[in-house]
1. 2.2 is what came out when distance in nm of label points 7 Å out along Cα→Cβ at positions 142 and 190 was calculated for one structure; which of 1, 2 is it?
2. Any idea which of 1, 2 comes out highest on mean count of other Cβ atoms within 10 Å over residues 38-45?
3. In terms of FRET efficiency 1/(1 + (r/R0)^6) of positions 70 and 150 (r between Cβ atoms, R0 = 41 Å, to 0.05), which of structures 1, 2 is highest?
4. Given a value of 82, 33, 22 for Cα extents along the principal axes in Å, calculated from one of 1, 2, which structure does it belong to?
5. Of the structures labelled 1, 2, which one yields -31000 when helix-only ellipticity at 222 nm (-39500 (n - 2.57) for each DSSP H run of 4 or more, over all residues; to 500) is computed from its coordinates?
6. With FRET efficiency 1/(1 + (r/R0)^6) of positions 46 and 78 (r between Cβ atoms, R0 = 25 Å, to 0.05) coming out at 0.00, pick the structure among 1, 2 it was computed from.
7. Quick check on the output: 3.8 is distance in nm of label points 7 Å out along Cα→Cβ at positions 30 and 182, derived from one of 1, 2. Which one produced it?
8. Ranked by relative contact order in percent (Cα under 8 Å, 6 or more apart), which of 1, 2 sits at the highest value?
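No value in this document is a laboratory result; all are computed from the given coordinates. Please read all numbers here as calculations on a predicted model, not as lab measurements. Cβ atoms are built from the backbone, for glycine too; each structure is taken alone.
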Structure 1
Amino acid sequence: MGSDTYKSFQTLAMYCLDPEVVIAPSSSPYKNVADLVDAAKKAPVSIATPGHSTSHHIAALVLAKEAGGQFNYIHNESAAMQFQQVMGGHVDAAFVSMGEALSNAKDGRIRILGVMSEERNPAMPDVATLAEVGLPALDHMATFRGLAVPADTPREVVDKLAAALEKTVADPRFVEGMSKGGYPIAYRGPDAFSTYVDKVSVVMEEILPTLKKPE
């Protein structure tokens, strides 16, 4: 990798962690992600994405690599088109952020098969983690949001900014705004956030070279 990587920055804090979920049409025969993977080991299953090389495409590639199975990808121009394919029953499944999926699942338009996180999420307590159904947890596959500063920023400045951000994340007005937008709050300080980014980077370095541009 070149010199201009994420190592050029010092993490301050993560404030949002939106876990990846696997969804299917509401009429799908699959009850969880293990069912989907088992089917994909027998014959290819169709997976809608919001676009080639997006984070959701990569999450599907990682699951296929770690658990096995054949996924045929249907790339779209947007998440809206991706959801339309799922809700219309035109594909077998899709990978999306939890925040995107919840409202559609509550309305019964889709089924959430599983979540890529260490534990079940309180917003959907009936949805099993991948680990619960015998698959790799893949809890590092998520849409995360946070802030960083140049790598040479003094540690005392980093700690002071991180402490201020932690207070902001706990502010009721911030919590309310994030909730209305469907963004799950998850605070991680400089070191914990750095560890998380390192873990994601290892996966990306393995997967990104395998991506081929659509012809």
Structure 2
Amino acid sequence: MTLFSQTSNSERTQLKRSVKQVQQDVLRMGTLVEQSFRLSHQCLFVRDIQAGENVIYLEKRIDRYYRQIELDCATLMTLQSPVAQDLRLLSALMQLVRDLERIGDYAQDITEMALKLVHYPPHSCMDRVEAMSEYAQLMLATSLVALADLDAKAGENIKKLDDTVDDAYEYLYDLLAHQRDVPGVVEPILLLGLIIRHLERMADHATNIGQRVSYIVTGRRK
């Protein structure tokens, strides 16, 4: 074995370790986003003010992970000359963390709206909104398991789950948009309209994550 081949093998081993570290960081970020989503759910449906305050703390940690992972991916792609498979993984992870970051942003937005809704009686449709939120959380959890296991089939199946959230959004939007004789101010209606839109977008980003996992494994875009 020549010195050149020894050096080359050493560089490839180091690259593999670095890529593995990025994958682990993405999963850690995903765990924080899951927590943030769950806490925003508690703030909205249980009216847990402390949960809302914790979302703000988590959002700062999520943003730090997001910036660091993007930097690490760009550095590895630029300086380490990864092979095609590693390059595909790194580019997909860069896109994937943007989806996670957006879900975290939406969780913070929902929390802020939930804190405003505390001052109003619960709307009659809250049970359906809660079910929609739980389903979107399930989609996020499923997409992260698919990422951890690099399970292409699970990643593809998330798209089917998204239809349930889309149906819930359309039903609730129609219900809120056509509500007559609204007692008092309309702010709760407007906030709920924004909340269900955020939940629908969170589910879309979870779907994106699943499709990116499929791309990582198969090399085919859906």
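1. Going label by label, the one that fits is 1.
2. 2
3. 2
4. Derived from the structure labelled 2.
5. It must be structure 2, since only it matches.
6. Computing FRET efficiency 1/(1 + (r/R0)^6) of positions 46 and 78 (r between Cβ atoms, R0 = 25 Å, to 0.05) on every structure in 1, 2 gives 0.00 only for 2.
7. Clearly, the read-out refers to 2.
8. Going through 1, 2 one by one, relative contact order in percent (Cα under 8 Å, 6 or more apart) peaks for structure 1.
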